[in-house]
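Given below, in the form of structure tokens, are the structures.
FYI, it's all coordinate maths here, none of it is from the lab. Note that the coordinates shown come from a computational prediction; the quantities given were computed from them, not determined experimentally. Cβ atoms are built from the backbone, for glycine too; each structure is taken alone.
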Structure I
Amino acid sequence: MNTGIVGRHIDLTDAIKNYVNSSIDIFKKYNLDIISVNAIIDQEEKHGKKQFSFEFTLNIANLDTVVVKQKDKDLYSAIDIAVDRVSKVLRRHHDKVSGHKATKLTEVVLQDIEDQIAKELDTLDNEIVPVRLTSYKPIDIEEALNDLKASDASFKVFYDKDDNMRVLYKKSEEGKFGLY
């Protein structure tokens, strides 16, 4: 992380530089890719009163530049307030980045669907028994109907003369049949 401290209309003492650098070290705890931090200290005098202006400019990867300006009568309180404001921005960005890494919505939906399908297949394992067709040769619909009437089965699957697979089934009404 590159740091820079600039003083306008003020002499930068070692105490001020150390205080600003220790304040910048606080930003490291958020584990963000901070490229550079620039601090600008400005002293203004209006109506005979001194006022300090402090500005942080942070360049962060995958985020726009963060600029925080703070004015106060005391330089150290202006630095503290600016640090608190920058910390709030960095904390929010860190929470946003770390909170969205957990799982994607598509992964959650696919996992739920796969779990439901697996449960349904487990319940159907005992109910579905594969049965081979007894005849693969094509037969007439009338012949299939006579075979179904003669048996106790509720349906008959067969190939018709056009090589289409057909299903003939008994309806709930007595003596009625359906054909697919």
Structure II
Amino acid sequence: MKIWLQILILFGSLSLLSIGGGNSVLPEMHQRSVNDYHWLTDTQFADVFAISQAAPGPSILIVTLVGYKAAGVVGAFLATAAVIIPAGALVYLVSRFWEHAARSPIRVAIEKGFAPLTVGLVLATAYVLGRSTEHDWRSYLLTAICAGVFIFTKVNPLIVVAIAGLVGFLGWLG
């Protein structure tokens, strides 16, 4: 029962903070689920993240997987509901008023402020996930190459992920 409450509080609060998508709250999710509650190890968290990104559907699938690791099927259901319901309700309420403030300078300022905030949160996610896996110079090099391809080309990300996965599968990363 205590774990269920922890799941509801954690994912309900993360739901309201996930500006720009679920990946923006991964550092906090990692901190709580790995370091505070010990539901997963660093490696398990990185694995769950990889699975959630590779699986079809929303990338926030990680919430369901962390909930499952914490408390089985009930934990998966509670985590998923906790991340969807508060944010959904808030978006509904805000959208009712947002259209009425279309020309407001406050609205413009808020919209411009969310872009750098979201970028910062995503960079924090990359940092936390990068530190949570075991790697050597070859892994860093592969990460840098993939990042360069993502930034400077229009290559389909699935191709890059498939090649990186093949490199890891073949054991070329040590």
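For percent of Cα pairs over 21 Å apart, which of the structures I, II scores highest? If we compare percent of Cα pairs over 21 Å apart over I, II, the biggest value is for I.
Which structure, out of I, II, was relative contact order in percent (Cα under 8 Å, 6 or more apart) calculated from, if the result is 25?
Values: I: 12; II: 25.
It traces back to II.
Using distance in nm of label points 7 Å out along Cα→Cβ at positions 83 and 155, single out the structure from I, II with the greatest value. Before the final figure, lay out each step's value.
Details: I: 7.6; II: 2.9.
Across I, II, distance in nm of label points 7 Å out along Cα→Cβ at positions 83 and 155 peaks for I.
For the structures shown (I, II), FRET efficiency 1/(1 + (r/R0)^6) of positions 43 and 115 (r between Cβ atoms, R0 = 35 Å, to 0.05) is largest in II.
Work out the source of -25000 here, i.e. which of I, II gives that when helix-only ellipticity at 222 nm (-39500 (n - 2.57) for each DSSP H run of 4 or more, over all residues; to 500) is computed.
So the calculation was done on II.
12.1 is what came out when mean count of other Cβ atoms within 10 Å over residues 51-58 was calculated for one structure; which of I, II is it? The correct label is II.
Quick check: 6.3 is what I get for distance in nm of label points 7 Å out along Cα→Cβ at positions 3 and 123, calculated from one of I, II. Which structure matches? This figure was derived from I.
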